[in-house]
Structure P
């Protein structure tokens, strides 16, 4: 048996093959495209039978594509493997491969900007693993891991043993959760919002290459929403540590984040800009509307996101 599993959902392809191996009582072997030499060396095990041969279900993930040379190696053995009643070979690829039979089932992830579909996918995957996630936990998994089910699955797996029943409390979730959103993105957002600095433009291309637009929009929205909350709670220009701690408690945000926004430094004699003080409430409210339309325009696919982001950046300047 030989089939090509198509679509963008590499994790579900892996799960499908692993479950197939379990159901058919075959030994499961998994290779990634970077393991080509090891995979090529294993292929004869699928066609050369002996009295004590092991029955295999082998899956190799070629989501990055197959070169003609590598495809030819598989095609040479394809007829023998297809006729095999004992061994199964699955090839993972986003698109069908010429000369190889593709599965009727397509393993497709939602588009990166389809927030609600991603949230529902994460919710259902959590339930499947025995976890009933809160809306906020789902949001963090969707936005701070990026559109990657491998990462999301690995995060959920950490919570299983520490969950109470089918729930994981927020403190434990926060302590264990690894945010794949790089620190550079948070620093970029701070520079972006700092009206006295244009440093963000120097990092723009790097940030766009390492983060998808939805992650950037989400972070901008969180940051400006937090500025809005801080301005509702305090009109101070200079803040003590006790002020920062109180704001962190009232906004349910960590102290380092509040410090970045209000310009508090843990180092003596270090001056930091108070970003929140640079805005009026009306301005922040307008920018939150602008971020909403930034998201709508991006999802419509009609505008270039880089140009949109630069346009929004220019609006925030004085």
Structure Q
């Protein structure tokens, strides 16, 4: 088990308050927090998962998904165990919902991580798979090393870290984040046990501080796929993050409790297409249908003339037609980070 004192905490005598995520758990001595990865030992909070890796792979950046950040590149991606949300549809439940596996992962030092980035010919790093905020202390050290070697750093997150944690990540070198907006306030409260307003706040802060942001919504039939919810999300992306901010509306597949306890079928492709239309109607320039390999709406089109700019198939970049980050047809400048 990889134990390290937590960076963000407040001493309350024998109790201690964790300031890593917005739950801000007050943890009695000898107990663990909501995410099961933070423990009070002798009045101080320690992370139990520093450098403990449950999953590791060299992934196309498109898998995050990040479509406008170093397109066609690869990011060495790691995750650990646990989560601070309660989503019953979790697509990575094997690692996020089994905290009893903590201590059974592979320890990977930040230095070794960077060696593997080079070995696997990656251009950057990503903390993902489960909620990356739980690897805060590790991510900060990895990001600093990666940045010093010229690599980019990314996060795939539910956006529930505290502002203090977010600032530390940005200062360490966080370049881009894909943030899940899982639904409206009622949906996120009911199913995720969280306050979605705190997620929106973190997205805005990150954007203001220069982090490239893309938003993902996993569309789940009967839960968050109604027009009111989708239109509200699209409006907030435009008004609070900017019309150039990509929105990924992704297809859900049955998993975890929505497969075991009460079955919810996969998202119809027509639902994704309807969500994309809503996003475009609300003024978003880049709305993508995800988890449908070969669908034309996983491509990037010029929002002015509809010229095909980037063609993708699943996680593969097939064509890149921009010239100096501009549409070759109408010369519109396209927001691409590379």
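Here, each number is a calculation from the coordinates, and none is a lab measurement. Just so you know, these numbers come straight off a predicted model, no measurement behind them. Cβ atoms are built from the backbone, for glycine too; each structure is taken alone.
Figure out for me which of the structures P, Q the number 14.5 belongs to, where mean count of other Cβ atoms within 10 Å over residues 128-135 was derived from the coordinates. Among P, Q, the structure yielding 14.5 for mean count of other Cβ atoms within 10 Å over residues 128-135 is P.
Suppose you compute distance in nm of label points 7 Å out along Cα→Cβ at positions 48 and 72 for every structure in P, Q: which one lands on 4.5? Label of the originating structure: Q. In this comparison of P, Q, the computed figure -17500 for helix-only ellipticity at 222 nm (-39500 (n - 2.57) for each DSSP H run of 4 or more, over all residues; to 500) is attributed to P.
Source structure of the calculated read-out (distance in nm of label points 7 Å out along Cα→Cβ at positions 80 and 280, 4.3) within P, Q: Q.
Name the one structure among P, Q that log10 I(q)/I(0) by the Debye sum over Cα atoms at q = 0.08, 0.13, 0.15 Å⁻¹ of -0.52, -1.02, -1.20 was derived from. Clearly, the read-out refers to P.
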